[in-house]
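Please treat every number below as a calculation from the coordinates, not as lab data. The shown structure was predicted, so the numbers you read here are calculated from the model rather than taken from an experiment. Cβ atoms are built from the backbone, for glycine too; each structure is taken alone.
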Structure P
């Protein structure tokens, strides 16, 4: 059934004339997109990775083989499978193999450490995980720390080297800082009560999967997001919700099968996964894969592959433009550049426009919306703006207390309704109920972000209702960092806030009260180092301040907002 056209709102007066306001995505599973593209473009490059290319036919064959192996290990329809890899052919193969096996992808950030990984194994009830050689020991340790009934049964381990030959003449030079993990060939760990497998053995078994039965309404993706309290929550996305944004992203960015996309936005996050990977596979485009950010490698890849589309985090663009080798790079092939996660500085956006004729297209979305809920029209973007509600999407700004819609210019909470919005939080009925509100007969998601709408219907961020730190596009939830810090015996109390950072926008700061017997026996630097060893690098505080006491309300609650405002005031002073 076609999606009904929403009533005319101010931004529709500036809607791209080439686009409909709503779309009807394919009523198929996400796997069907790869299956169809492989039949249409069997010999076309699907993936490029350090000089090696994978055709659509080769990608399809690898996915079929891995799906067959997963089913042979007991993966059944609806089962959750952990996938923890940097951008690589293995990530794409494994992602689509899980879907081909009628199972559910649980993407995990490779920066997580064993203490954090325990939750990602336990909460979705995963029995199978796929990761890289440099992280296998972390998964094994996480699994062993769990009760026997909750442990992994199978751990599939790949070396990034399995996908390329660094000594091949056509291979791009590996950045020196990447060698310890990209070229890692660590010994396989022991998995308590389970079996560890090698990637080449799984694909080499050449097993065939059973018939594909997953449909649009079935669960496809379970990415995790944190919040103001408690552990990260799984966001339930169906094939349909992800399909919508894959198709919509293609249309919004003038996509076609001739696109060459630089895939450096992490594909374990929804933006890189949906607007980059799934959109490219849907249209039959070529993905040029970067496992992490390196400005000179990015410049060389854009130049060599004649990259046409690049979705990124603004800090990447800033870094590339600052490279001493920048004059050697050819960016003339770029026709679309945009992203989100942090505001693009106006001066940088202006340089892109004046020097390259590129309008930087900022967007906005959350894990709960499977990528964009808003984006700037590519032919009429506004700088430092979230954009307008995406295709088939209705968004409002309301008073957070009364939920009454506000007038243009007034700041309130952003509500989002659309086919890309998730179904709810995994095993969290209470949190799901709190996250939604019904207005005009529609179920709107409460974003927790404060924004305003201008007279033309463009949305702008003004503040956040929720405690959250945005460090170069990575969302850091203070409650989660605090919970991990309390595991250190020296920490009596901790309050995590955001600090200004010239490059990252924000960075993580912990204000800590030490236990009496530890005072004078641990330094701020030592506590920072401990945090980096026990949590993902982007979450770990880069600043620690020891204090005698934390400010508290009459009810005994830590007044985090007072500490945050004092931090901003000190910076501005």
Structure Q
């Protein structure tokens, strides 16, 4: 009995009856977004529309069983749909049975990767991608999505392996645009843009509560879908427009996908990339929500929740799912208190799948294209690029290169380039450590950079502070800086390295320190160390550096200055570094 109780999610154990009204309201509101987004993102992924509806049912319940976010809404997402079509297009024709089967296997592999990472508590993997790289990738993916949806929006045919070629073909065939299709699509896009930018302000000025005004704007896609269906049915335009067509009624059947070893092998890398991006994007949404609500978030629990959601999406014939920016915002604004809101929203899909699928058969594809384009446009991070470029040029370059990489070479190459740039940026920064010549602030025991403060220095004592751990890629830069500073201070007799920011010294750096100590001895310069951290000192004590060191180890730079200035052979009493 006790074990069974532990299987109940924490939020359900502590659920309060008074929360039910808020969760039910949030479910009704956010559930209205599941239908248009599910249909749209399934088409974006090259799958039949009902697959998106399947992915909006069981996965939400599975996430609630493991996830830790109180209001994150899980389901189909634009970027994941683009990555799905990118991974599957070389394997089969979009919409074919082979393509659908491959999508199910891709979803299952992504879920297994996520769930396994959660079991091994690998939540720190979210740090593999820097925020600028993620922003660059998402912005590039948004551009691909927009270019890819323009033909459906305008009612024209345009092919092309890259976004630039496809855009050129779109412009070339623009005079052939289908007027009725373009009218529906462009109107949808314009109304959605207006509702995002100005409708909340307009409703608020007319006296509507601020929360209602925001929710009304976010629910505009569902209203447009219903209006478009009504117009097509009333004006008998089903033969003049590309429409969704018949959607099979009924709930998804739970079944294991067909397991083809060769297919699994070819989908391993795309699945791993999708799982990593799913986690990073979803975690960023959940963290922002948790910070606003003052809640604690369990990254490993999020991995388990997202993994379970994707596994069940695969078993129910769905596509890859992740946390959604728009649906999560709607869910939170509508008052969701717990994951029960997501469960209730999923249950709302049951009557839709059983009885209302025929309602959406006359939905124009151009309307879904307009919804996708406006949603993708909101993913562009112009402010982030400007901020990164001004604050740290390397971050700005990484973001720009990832964006261009996605546009020129595709989704998988773009994200691989982003990961490579993340590590390259890290190595580049750490290989150029900040090293400062420091002196003592008059009347204090504090040592500061001579270039920033008016400090006291000594002709024969040189204090250098190293602000980075020492390892193979940066020790040469450190050595070059030491030699250059000794040239600037030819009267130096004592060199003190302040290691307060050094958390680790690897084997290569240790060997070079031995050589530096030996070279300084030949020049009659003593090498001292100060403010060495306990773990670093423990490792150094297992080497021969300390017994061969020409100088001493000081607890602080101030003690070092006192001892060396007065010519003491031994410093004042020291304590063991912490």
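Given 12 as the derived value for relative contact order in percent (Cα under 8 Å, 6 or more apart), which of the supplied structures P, Q does it correspond to?
Derived from the structure labelled P.
Using P(r) over Cα pairs in 5 Å bins from 0, in percent, for residues 37-148 alone as the calculated read-out, with 2, 10, 17, 21, 22, 17, 9, 2 as its value, let me know the right label among P, Q. Numbers along the way, then the final one.
Numbers: P: 2, 12, 21, 20, 19, 13, 7, 4, 2, 0; Q: 2, 10, 17, 21, 22, 17, 9, 2.
Source structure: Q.
The value 4.3 for distance in nm of label points 7 Å out along Cα→Cβ at positions 125 and 157 was derived from one model only; which of P, Q is it?
Q
Check the numbers for Rg/Rh (Cα atoms, Kirkwood Rh) across P, Q and tell me which is largest.
The maximum falls on structure Q.
Ranked by FRET efficiency 1/(1 + (r/R0)^6) of positions 357 and 421 (r between Cβ atoms, R0 = 30 Å, to 0.05), which of P, Q sits at the highest value?
P
Out of P, Q, which structure matches 0.35 when FRET efficiency 1/(1 + (r/R0)^6) of positions 533 and 549 (r between Cβ atoms, R0 = 25 Å, to 0.05) is calculated? Write out the running numbers ahead of the final one.
Details: P: 0.35; Q: 0.90.
The structure behind it is P.
helix-only ellipticity at 222 nm (-39500 (n - 2.57) for each DSSP H run of 4 or more, over all residues; to 500) was computed and gave -8000; which structure, P, Q, did it come from?
Answer by label: P.
For which of P, Q does FRET efficiency 1/(1 + (r/R0)^6) of positions 237 and 509 (r between Cβ atoms, R0 = 30 Å, to 0.05), calculated from the coordinates, equal 0.35?
It was calculated from structure P.
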